Structure 1
Amino acid sequence: MSARSTVTGGGAGAEHIPVAGQWRAGTGESLRSVDPATGELIATVAAAGVGDVDEAARNGAEVAAEPSWREMLPHRRARFLARAADLIERDRDELALLQTRDTGKPLAEARALVDSAAGAFRFYASVLETSQGVVTPPRGQHLAMSVHEPVGVIGAITPWNSPIASDAQKLAPALAAGNAVLLKPAEATPLVSLALARLLDESGLPPGLVSVLPGPGSVVGDAIVRHPAVGKVSFTGGTATGRAIGRIAADKVMPVTTELGGKSPTIVCADADIDQAVAGVLFGIFSSSGQSCVAGSRIFVHADIYEEFTARLVAAARTLRVGPGTDPATQVGPLATVEHRDRVAAMVDRARDEGAIVLCGGQAPSEPALSRGAYYLPTLLAGLANDAKTCQEEIFGPVGVLLPFSGEEELVAAANNTVYGLACGIWTRDYRTAWRLARRVEAGTVWINTYKQFSIATPFSGTKASGVGVEKGTDGIKAYMRQKSVYFGLDPDPIPWAAR
């Protein structure tokens, strides 16, 4: 069944969700999927309730414990992931269109995210093909080895800004590790996650291994995190929710991986290639309509080039094409919901109250054709100090703040003066400066003369209030496993202590 059938396909469409191996109506209050470009209803989507979570978790624990799955040789498990990658690629255009309609993303960006999802499944299939345990150096009359085993049931909670890529980034390594997964997509954007679930069914995965449970985080997400059968939670979203999950996990003594908010600095040095820097800074803050945890929202520019760079950046921002994601010319689509657009607008109004100068944007577009959508113009602000609320709190929209700097010590202090530590961009021709700043700025990822480039093979993490744990890379699969040490005694004589 193709991805599109999740919305259009008869009785098993959006009115049903996969719970414990069966597609059926959920017990929660149904959700409305709305096209943020037009305000039109796309679909009414079944939602899970607390009872569905309980059933899915208990069933998932049973399926994950079955020897046919838990003890399956890694290279055989890899086949399911490789097949999932093939199916995602087969339905690439349908999945991209579905994500564009649900989130407002431009189609080119949606296609890239679908490709990322396929790549995640293919990468972890290859990791399984080469996975191995470790025999540790002997320090006595024994042979010791370290092995990794599945946790059992994983709770995966994903955000609305890039659903299919975020889903795959958690599902692929968790399944590769031998677990069952309870996937809770964002309340506003569940469609592509349900489409992905159908493809996983088609891949031949054991029924019940993956349940998709749409619904409010305060109900469904909370029930997943608290359920005694859930042994690990991976969450991508806001810092406040991440802290709440951490408190519950502490009571359960349960590991978590959290990828949370950011207020990432982008640094433009005096010797930067200004053409490259302008293009990179624009992409870093305005792609995804600014709805990105790694958005380069604090733009530090050396005082020697501040005026020239600012003028060119503002001029370029004004030429960005704002429109529906289905228009191939669109660069900046609508925000995910009208409610979120209004929150972004309110934060820009607060910035004005703080003394910000609006260099461009600062409002919704005036074109009648865009009036029904959740649009907001690319916005650049100046005139604020780094300790202003606008410079410290994540806006999660197309809003950047320009901040001049003169010396490196001043720059590093300001860049690190935030509760967050997710990403950083550096624009300079001097590799020594690039290396020095990359090591001094507190961030999980640093881009030098580029921005928002990702690889499933490269670990991704945050520091401070931007999260704990690692996703992606070969370490990403270990995050969904428990490590165990096994000793074989080689001494033919009894342990001396017992002979006394």
Structure 2
Amino acid sequence: MDVNNTSRARAAGYSRTSLATQQADFNQHLLEAAQQLNLVVISNRVSAFDPLQPKTGGLAAALEPVVEHSGAVWMGSSGKLGDGSQTLGIAEHGQGRVAKLDLPRKHYSGYYDGFANSILWPALHSLPDRMAASTNHYESYQEINKFVADAAFQFRDRDAIWVHDYHFLPLGAGLQKLGVDKPIGFFLHTPWPEPKMMEQVPNHRELMQSMLAYDLLGFQTNWDLKNFRDCLRNHLGLEFEHGVVIGASGHTRCQTFPIGIDPKQFARNASESLAKPDPYVSVLLKKLGGAKLAIGVDRLDYTKGIDQRIKALDQVLAAEPRSIVLLQVATSSRPEIDAYRTYKRDVAGLVDRVNDNHGLEEWRPIIYENSPFSQAQLAGLYRAARIGLVTPLRDGMNLVAKEYVAAQDPNDPGVLVLSKFAGAAEIFDQNEALLVDPAHPDEIAAAISEAANMPRKERVQRWRAMMDKLEEYTIHDWSAHFIQELHKSRVTVRAVPTSSLLD
């Protein structure tokens, strides 16, 4: 089924009603959905719940209101390492609570730097050359998952548990083994790879079998869901029918939930940026020297394709000198991992080379920022940019693409240049965004030139179609949709597996 039609169908029951009755800070339908379940949310990190700090990704934007308004518990790492005690630091946030856990020092490096981010992360993004396997990493990954499951067991009397992302693929199996019999859902924020890629992950069959302990598995796109289905067939010999697979633990439903943003909030932030110009934006615009502004906002991660983007800009400037200035915001990511330190150095070297080749004493074609900006600041920067560059090698969704669209001036919008391997490309088609192969700088360069010279009428048409989709399925619709689907699992009786499914 086409994901655009799927998103509209799902949204019809939510946002067409909620857009008319939406409260300023919280969607009522989300509150009602969350209150049906006395929910526990588990992720590697939890939100800071600080309105003055930028929210790093969609998870915080989606789950903060669930916690604050419905009484949910959000559990995750404190960011500190401990001796293995399972004492939870619990803080109240509105009607809900945040529970932080010091992960054990003994296994943390193998779990986080090792298996999660040096094996699973590159594998899930289909980058086998970036994988760095070690025999003890998988053991540490399992030990941390067991540790978190043991700590979460104290919340076993709650109605349901919602686990997030690749750090905790086997967590549901650990909870089930402890005797938790409440519905347990899982959402993967990254892509899911094809079978040939997945088989390069150590213990991949065991990992996939453990995932079938979840009652509900959520994926970003139809592409991810298809790949998971193919992996079930190829690696476990299991068939996926009508959205359900029957494994050793019973029925597991698998669905797509394409994560969204709050487009109205981004639009408000962008409009307010005009009324109260940010000093940084004002200075930046003066530096353009008649060039058009392009913007890229990413973590300094090798999956984001920042290096290929800069090579593309080099080509544009060679053909059209001083035509484009790129503001590249690249916040530091996982500096303790060698591959990330190397990538950071390589990107910085490329920036210097392009600036040296094409810049003048008073003008630089790349403005390179490694510090984060608030969402309000980003909204103003997005609106100022004629071109939004979102060119990851592969991505689960990439919310920057949606944020850039939401922040545009409806009467004079910019153009989104989007990797066809980002999940957002399953939402925005070629008649809306300019889709490119992120591994080919010449394609990106051609799209940059096309975007810079696109007539206003076409820009408005493309933007309007994308904005309609953003308003039809917001971050709050995504949360409510998953919670309501997980709620259905309360009445699902786990099947007794046949012996053939255990082989």
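Figures for the structure shown
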{"read-out": "If percent of Cα pairs over 45 Å apart is computed and equals 16, the structure in 1, 2", "value": "1"}
{"read-out": "With distance in nm of label points 7 Å out along Cα→Cβ at positions 148 and 348 derived as 4.4, matching label from 1, 2", "value": "1"}
{"read-out": "Which of 1, 2 leads on FRET efficiency 1/(1 + (r/R0)^6) of positions 220 and 484 (r between Cβ atoms, R0 = 30 Å, to 0.05), largest value", "value": "2"}
{"read-out": "Value 0.8, calculated as distance in nm of label points 7 Å out along Cα→Cβ at positions 324 and 372, assigned to which of 1, 2", "value": "1"}
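Just so you know, all these numbers are worked out from the coordinates, no wet-lab data involved. Because the structure is a prediction, the values reported are computed rather than measured. Cβ atoms are built from the backbone, for glycine too; each structure is taken alone.
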